[in-house]
Structure 1
Amino acid sequence: MPQPVMLYHSGPVFRHDKPQRGRYRQFWQFDFDSLGSEKSIMDAIVIKTCISILEEAGANNLSIDINSIGDKECRGAYIRELTSYYKKHISELPSVDRERLRINPLRILDSKEEKTKEINKNAPDSVSFLCPSCKKHFKEVLEYLEEMNIQYNLNKSLVRGLSYYTRTVFEIIEQAGAEDGSPLALAGGGRYDYLARQIGSKKDVPAVGISIGVDRIVSSSWYKKLAPRILKKPKIYFIQLGSEAKLKSLNIIETLRKAHIPITQSLSKDSLGSQLAIAEKLAIPYSLIFGVKEALDNSVIVRDMSNRSQDTVKLNKLLEYLKELK
């Protein structure tokens with residue numbers, strides 16, 4: 001199967017720890033993940049896909065809280081600095097956070113204790129300790145979000161509760177979504193490039209995913225039940241070439257999604273040959289080729305994969321053209 005792959009799962013989940021207010025021992029969760037690519041664009045695709053799902057369910061006023069906690073190359077220096085900072089304030093830390101300092105100092109950053117929240121205001125931030133590779137990755141993620149007009153907030157205290165996360169972590173927030181009018185997290189996730197090896201794989205499998213809290217969605221005043229749609233096999237494969245084209249591809253794909261035109265893509269790939277090979281392996285009849293020239297001309301090449309004939313179509317005429325394809 002061509003990499004990366006995107007998978008989803010839905011069902012009941014159980015908490016072992018004591019549930020916080022507004023949470024349950026058993027809850028329903030919808031997860032989806034991208035496996036097999038370390039490229040930053042996959043982080044952006046996962047975030048955008050989740051936002052699209054929530055908006056179709058009725059959510060609005062959504063924004064992203066996002067942070068990068070680095071990888072195994074640079075996180076060590078940050079944790080040492082963070083530990084040193086908390087040790088200077090250890091007499092002020094509640095007992096629960098003193099225990100976290102011993103086990104996993106990062107967890108103190110998302111503490112719900114009021115005293116700790118004050119201490120965290122001056123804590124070192126992880127972004128300042130990122131290595132060049134992680135810094136580049138995070139910068140690209142933010143650029144993709146900006147291209148898609150997704151509002152985000154750099155939250156230096158966001159680390160997520162699971163220790164296997166690396167690099168990007170994020171939450172999708174509904175502004176004034178809680179009963180008291182405060183922001184409410186509807187979904188959260190991040191990148192976990194080293195988890196596969198930790199659970200038995202012989203090699204690392206780069207991955208990024210997100211989980212949606214179903215209980216919070218269906219209990220919201222704005223929730224509207226979605227009618228299931230019969231999904232057709234994609235007959236279009238989207239190919240992009242060059243950084244500028246890759247950036248603009250996200251909005252083209254979103255336009256096609258809203259028009260209910262099923263397509264497939266591998267935006268994590270860079271070469272024409274590798275993308276055409278995937279299209280042929282999947283036996284997809286048409287491909288859209290969007291390169292540097294097309295990005296400048298606001299056009300796209302539509303190629304018939306059976307005979308290699310092709311047309312150049314302006315983007316504002318693309319939907320009409322594709323709907324005429326047999």
Structure 2
Amino acid sequence: MENNKYVRNIKATILLTSAGGLTGIYLSKHLRKSQLYRIIAIDMSEITPLSKWADAFYVVPSVKDKEYIPSVQQIVSKEKVDIIIPVTSYDVNIYSKKSIQDKFQNVKMLVMNNQDNDIFSNKETCYKYLSEFGIRTPEVYHSIDDAVFPCILKPVVGSGSKNTVKIENIKDYNYWSDKVKDHILIEYLAGEEYTVDCLFNNNGKCLGANVRERIKTTGGGATITRNDYTQDIKEIIKILENTRKIKGPVNFQFKRLNTGNCCIFDFNTRFASGGLPLTVKSGFDIPNKLIQLLLNEQVEAWYPQQSNNSLTMIRYYEEYFENL
């Protein structure tokens with residue numbers, strides 16, 4: 001589906017994967033503003049508003065389908081794609097594999113290698129790895145007999161807050177453990193939740209980190225979120241840089257303990273699914289900085305301005321109509 005209404009001086013053609021969701025639609029709208037990029041959007045569903053912003057939109061199989069990669073290869077070739085930006089965790093898991101990257105040798109992308117991505121995508125290995133660097137993470141209960149109620153049950157590998165539940169008693173556990181087969185039990189942490197949106201370059205250096213409180217969420221994504229620059233995370237960022245493993249856009253979530261320590265309970269090797277627009281509005285334009293990195297342009301580090309402390313994003317639905 002083409003949407004070329006006028007001639008533009010194109011700097012790069014960018015393919016956004018799984019673009020029909022909240023983040024993909026935002027990226028399409030945001031990147032289109034510059035007029036410097038051709039936006040090619042793909043999704044497994046044809047019912048999306050992407051034709052409104054993308055220069056071309058294609059329906060592709062699920063990332064789990066064996067025909068997915070061949071389908072994307074055809075699109076990349078046809079549209080002369082320069083950059084692929086994996087949007088969801090499922091996409092990152094695929095494109096982090098060297099065998100997949102080798103199929104797109106002339107296309108640029110910035111993702112962690114598969115082995116490192118797997119460490120951070122698995123809650124148990126992520127907690128273990130971060131703990132080895134001195135970062136506080138939730139206690140993991142290896143059996144229900146060891147658990148302290150209330151506790152949290154969540155998938156070992158998952159995206160967003162799907163199937164993440166608070167377990168109050170053994171009855172809750174018996175019910176949810178049967179529904180969520182491959183799960184992990186962790187300690188319940190009280191207090192406000194914070195998300196940190198980051199961008200790391202190819203050498204593992206952090207080019208910026210925006211801290212915001214998650215005030216209201218829907219399906220794991222923030223619908224009301226507020227910048228909070230009173231939260232000091234400099235030591236956490238320094239530790240993450242020292243791992244030399246992290247590349248590209250990532251976000252992590254933490255709670256502040258009574259001891260004053262940050263406890264990281266979630267880590268995602270992708271754009272945040274809800275509050276990214278607030279970070280961009282605050283001056284940290286992660287999508288554009290990511291593209292600049294991939295185009296080998298100079299990218300300056302970003303630091304938060306106090307004038308944006310308490311800046312709040314309130315997200316709402318907007319209707320879109322199209323004859324399909």
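Bear in mind these aren't lab numbers, they're just calculated from the coordinates by the rules spelled out. As the structure is a computational prediction, the values presented were derived from the model and not from experiment. Cβ atoms are built from the backbone, for glycine too; each structure is taken alone.
Once distance in nm of label points 7 Å out along Cα→Cβ at positions 30 and 198 is calculated for all of 1, 2, which comes out largest?
Result for distance in nm of label points 7 Å out along Cα→Cβ at positions 30 and 198 over 1, 2: largest is 1.
Figure out for me which of the structures 1, 2 the number 2.0 belongs to, where distance in nm of label points 7 Å out along Cα→Cβ at positions 206 and 238 was derived from the coordinates.
1
In terms of Rg/Rh (Cα atoms, Kirkwood Rh), which of structures 1, 2 is highest?
Largest calculated value belongs to 1.
Using helix-only ellipticity at 222 nm (-39500 (n - 2.57) for each DSSP H run of 4 or more, over all residues; to 500) as the calculated read-out, with -7500 as its value, let me know the right label among 1, 2. The partial results should precede the final answer.
On the way: 1: -10000; 2: -7500.
Structure of origin is 2.
By the measure relative contact order in percent (Cα under 8 Å, 6 or more apart), tell me the structure among 1, 2 with the highest figure.
1
Comparing FRET efficiency 1/(1 + (r/R0)^6) of positions 110 and 190 (r between Cβ atoms, R0 = 41 Å, to 0.05) across 1, 2, which structure shows the greatest value?
Top value of FRET efficiency 1/(1 + (r/R0)^6) of positions 110 and 190 (r between Cβ atoms, R0 = 41 Å, to 0.05), among 1, 2, belongs to structure 1.
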